[in-house]
Structure I
Amino acid sequence: MTDRMARVNDLLRDTVAEVVAGELKDPRLDVPLLSVTEVRASRDLRRARALVSVMAEPNDSAEAQAASLRDALAALRSAEPFVHRMLRKKLHMKRIPWIEFQRDDRIALSAGVDARLRALAAAQGEGESDDAAASA
């Protein structure tokens, strides 16, 4: 990827995130964390893929989390024409790409890995304290 495309992708990501956070009023987007993690524009700038990470309440069941992710993505996909119009107003580019929203599981996966590492560290810490108590 060229430096120009990297700058365009960063500009699109920042602007799409701004529009999603400040302009969209869909109740399906009322989730604790909705983040536009990356935008990948095509070379001809006709289309761009916006990767979106949605985190629901950690105490929710897996079904509730999946439903909130599905609802948020449906809201974003239905708002694609609005997002495109807002990008046309905010950006001074010859061609504004049509944004397609897709889910990005990288943050959720890293949170799961982090939770597993913490559990492993806690289990090892308990094992060490049991060994110290046994030797005393």
Structure II
Amino acid sequence: MRVLLDTNILISAVLFGGKPRTILKLVLSGKVIAITSEVLIRELIEVLRLKFNVQNEVLLMLENLIRQSFILVSSTEAIEILQDEPDNRVLEAAQEGKCDFIVTGDKEFLSLGKFRGIRIIDTANFLDLH
């Protein structure tokens, strides 16, 4: 099972726990294959630094953990279907990484339901399937 965890899911996993952290633990234990990209890693680090004042040492550890545990892809196709431009980068990485799922809390994403065969679901539904 290949999955892309949206930035909002990773932020929740790191800062708040709950179902997002349960999914992250599945990735870290090797039970789920996670996909990401350089653009998405930069977005995660930037949001954690600017919005949540996470210290640089913690950000560096998190980035290293992601680089060790996730498969990094580089998109070959620009996708422009969502209004929130950074969300299109999620679709690009998920497609390039041949994901089965995108896990997100983003309502615009969830309203798509599916993108080129990739199911877009929330944390509860993902855990029910896993």
Structure III
Amino acid sequence: MRRTEARELFMQLLFQMEVQNDYSQEIKTRFVQEHMKDSNQLEYFNRLFDATAGNLPTIDGKLEACSDNWKISRMAKVDLAILRLSTAEILYLEDVPDSASINEAVDMAKKFGGDDSGKFINGILGKIVRSKDAE
């Protein structure tokens, strides 16, 4: 499995967690057993989970601050899952280049999101990177 596939699976887990309003370790464990038990990307997947679940309020605050006139509750659930994943990579996984995270997020948005998802996600993530660089 490649990192791209691990990101796509993690986005699906985040989507499921958001829909069920359950960000517990148990739901992640079940998901991993069903989809990733033989994956060579399990360590990366776990790092993504820890970075996202452990910092969700901060991530959501950044997303709202960088998305003009968009509250988290109004965002499409797929877009939100992609944004949370990529924001966690940008803010907390130093070994992932910001540009790679944004490119992967835009590709996922084109594959799984709506017609304007790619532009929407690219714009917000660009603001997140600029705000991170300014700090």
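We did not get these values from a lab; they are worked out from the coordinates using the rules stated. As the structure is a computational prediction, the values presented were derived from the model and not from experiment. Cβ atoms are built from the backbone, for glycine too; each structure is taken alone.
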Inset, instruction - Kindly point out which one of I, II, III the value 1.4 was derived from, the read-out being distance in nm of label points 7 Å out along Cα→Cβ at positions 40 and 72. - result: II
Inset, instruction - Using helix-only ellipticity at 222 nm (-39500 (n - 2.57) for each DSSP H run of 4 or more, over all residues; to 500) as the calculated read-out, with -19500 as its value, let me know the right label among I, II, III. - result: I
Inset, instruction - Using the calculated result 1.24 for Cα Rg over 2.2 N^0.38 Å, for residues 56-119 alone, pick out the matching structure from I, II, III. - result: II
Inset, instruction - Give the label, chosen from I, II, III, of the structure having the highest value of mean count of other Cβ atoms within 10 Å over residues 32-39. - result: II
Legend entry - Comparison of I, II, III - label where distance in nm of label points 7 Å out along Cα→Cβ at positions 64 and 88 is highest: I
